[in-house]
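Nothing in this text is a laboratory measurement; each read-out follows from the coordinates by a stated rule. Just so you know, these numbers come straight off a predicted model, no measurement behind them. Cβ atoms are built from the backbone, for glycine too; each structure is taken alone.
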Structure I
Amino acid sequence: MRKNDQVVVIGGGPAGLAAAIALQGRGLRVTVVDAARPPVEKVCGEGLLPETLASLRAIGVDTANFAGVPFRGVRYVGIHEQIEAKFPGEHALGIRRTELHRELLIAATDFRTEFRWQTSVEGITPQGVRVGGTTLPARWIIGADGAASRVRSWAGLDKASSSTQRFAFRRHFRGTPWTDLLEVHWGKRGQAYVTAVGLDEICVVVMSRDSKLRIDEALCDFPALARNLERCKPIDKERGAVSRNRVLRRVTNDRVALVGDASGTVDAITGEGIGLAFRQAQALASAISNENLDEYETEHRELRRKPQIMAKMLLAMGWSEFLQERTLSALAANPKVFERLLKAHVGSGSALEVAEAGLKLGWGLLTA
């Protein structure tokens, strides 16, 4: 690798900024180009799992002073059953998406990344990136421009398999959090995710296959959550987004590589999207440092394996109210299985361990 190699990152969201930080840490010169100006809002559950925090530290981001609220584990809540488990190591962190974006921008600036905000990219060429009728030279081009990536199309990397889409709606509420756990409420039409993101601020996300199911209506399916929210007040408008599993055949082509949602997506039910992007950024920086994008291709595929397994398991629970209650009953009867699943999910276990815990859960379902 030539230390002064120029890299252009197209997309200045968290994935793009993480890639810039990781690449600058390897001695490359990085310019981030984006048509917007940060911080940019996006619908997400706003929880950073322990593995996600570790991934940020691995690329040189100090997470110690992030403006967020720690949470110590996960609780699944059904109509008749609930089960919870603590994270095996460090805590997770609830943090507003905009605050996370600001923190990453500060870190990227400290790494001397160059920025071109409010600048539209017109295309890519063998020499670099077309911006404002001129070419910005680039040895490497990184597409971090989201699920509808234009870079992916320009690089001929659009071939993919995709699952049925689901719809997410998020709103913040003012009120005192009632738990230091991330809660997942299971209902007949979808799931609700609850994360404390401030001392008096709570993030609620409802996900389902129904594009018209809004939070107020969905609360009928989550009576425990509805009771807790009675003493809270909404503080912003409801925002929506689409979620799906999308797997690309390839995420690199010549000297172009994709990262984050541009490189494929995992259903938001796993809570892995942002953490996966940060791990991809680290793997990408290593591959470019070795001038071998095939390394990234292989590592990207491996990084997706565990979230894909988790997504399939969790989405299966959403097929029917009966299966949800049966699963929660099995977990309540075998809390160690839930602990193992959580341990593997947050980074302390392998994809194989997730699968093994899933098999134990399957046996529990048969015998519950």
Structure II
Amino acid sequence: MATLAAPTPVPVRTVDVAERKARPVLWWAGAGALFLALQAYIYLTWFTSGDATRTDHGPDELSTATKVWVVGFQALSITLAVVIVVYVVRQSLRERRVSFDAMLVIAWVSLYWQDPLLNYVRQQFFYNSYLFNLGSWTERVPGWISPNGSLLPEPLGFVSLTYFWLGPGASLLTFFVMRKAKQRWPQLGVIGLLGVGWLAMVALDLLAEIIFIRTELYAYSGAIHGLSIWGGERWQFPIYEAILWPMVWTAMGAIRYFRDDKGRTILDRGLDRVKAVRWHTGLRVLALIGFANVTMLIYSVAIAGLGLYAGATPEGYPSYMRNDMCGEGTDYACTAPHVPVPLPESGPLPPEEFGN
């Protein structure tokens, strides 16, 4: 008598509950909301306190050539910012939704509050106060350490607007470079594409920043001399800046490049499980803001930490660069290896005691 074989069990696919419920878009959007709340607090308390006042450029006059650069770059920045805004608005109207490039611009603008964080621990960066400014909100940033931070003349007619055009523009350039690289070398994987995009951004950063430094729009006053071009001189440019900052450009460009057939990014995972469709666009914008701010914050922490190893601040900075932030005529010595970090309760560190 034949024996019937037991039926082969049919494998049952188990669905990971955590996978089904995970909605990373909400995590990133939550981070974006927190960053927006923080900068709203910083800007609001800065303006309402009356501290938003122009930093005086002091007795030193600009050369005619530098005046041309100051006026020219501000005019160029205003023009390019308007062009980008018009472009993304028209793109959004054409698509009848907030376009991804418009989201990208919004995310970049949300980063401006971090611009002066290089000086968070000690002064290692100067702006030219002939550029239109209202001082800086630095001392409103929680935990701020570096003294006289409010005197940093944040250029509202130049640098603030670069977050409308230079940041988004560099991200778009990264996207196009990665796309061309993929067409030229189809075998390139994610790491290879990121590397190609980053190298292109390193070249762009070197070109742009050397121009800005040599035209006296700003200066890296505190830098590791041995890791800088023109180390120890007024024009010094830290090479590690050209390594770290392009990573921010590259990350934002990569987010644009690695999208699915619906135009969604890795940040948007879990969006389909948010039933309120009317919230989708807002969540995507907040998620991109969260990612952008986390990315730049990593850069800011790294560059501020490297500032602890900076060499002596070069001599010869005019009053419109130093802006009474440190050195002669102030209560604080400029950054140097033998100058301690001035903690909030440590009091003045007179320049005459530290040789500057």
Structure (I, II) behind the derived value 26 of relative contact order in percent (Cα under 8 Å, 6 or more apart): II
Origin of the value 0.30, where FRET efficiency 1/(1 + (r/R0)^6) of positions 182 and 318 (r between Cβ atoms, R0 = 41 Å, to 0.05) was derived from one of I, II: II
If distance in nm of label points 7 Å out along Cα→Cβ at positions 86 and 118 computes to 4.9, which of I, II did it come from? I
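Using distance in nm of label points 7 Å out along Cα→Cβ at positions 158 and 278 for the comparison, can you identify which of I, II gives the largest number?
Top value of distance in nm of label points 7 Å out along Cα→Cβ at positions 158 and 278 goes to structure II.
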Tell me which of I, II gives 62 when you compute percent of Cα pairs over 18 Å apart, for residues 46-93 alone. II
Computed -11000 for helix-only ellipticity at 222 nm (-39500 (n - 2.57) for each DSSP H run of 4 or more, over all residues; to 500) - originating structure among I, II: I
Which of I, II yields 4.2 for distance in nm of label points 7 Å out along Cα→Cβ at positions 206 and 262, as computed? II
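Figure out for me which of the structures I, II the number 0.05 belongs to, where FRET efficiency 1/(1 + (r/R0)^6) of positions 222 and 294 (r between Cβ atoms, R0 = 30 Å, to 0.05) was derived from the coordinates. All intermediate terms of the calculation are to be shown ahead of the outcome.
Numbers: I: 0.05; II: 0.75.
The read-out was computed on structure I.
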Across I, II, distance in nm of label points 7 Å out along Cα→Cβ at positions 54 and 326 reaches its greatest value in structure I
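Once Cα Rg over 2.2 N^0.38 Å is calculated for all of I, II, which comes out largest?
Sorting by Cα Rg over 2.2 N^0.38 Å in descending order puts II first.
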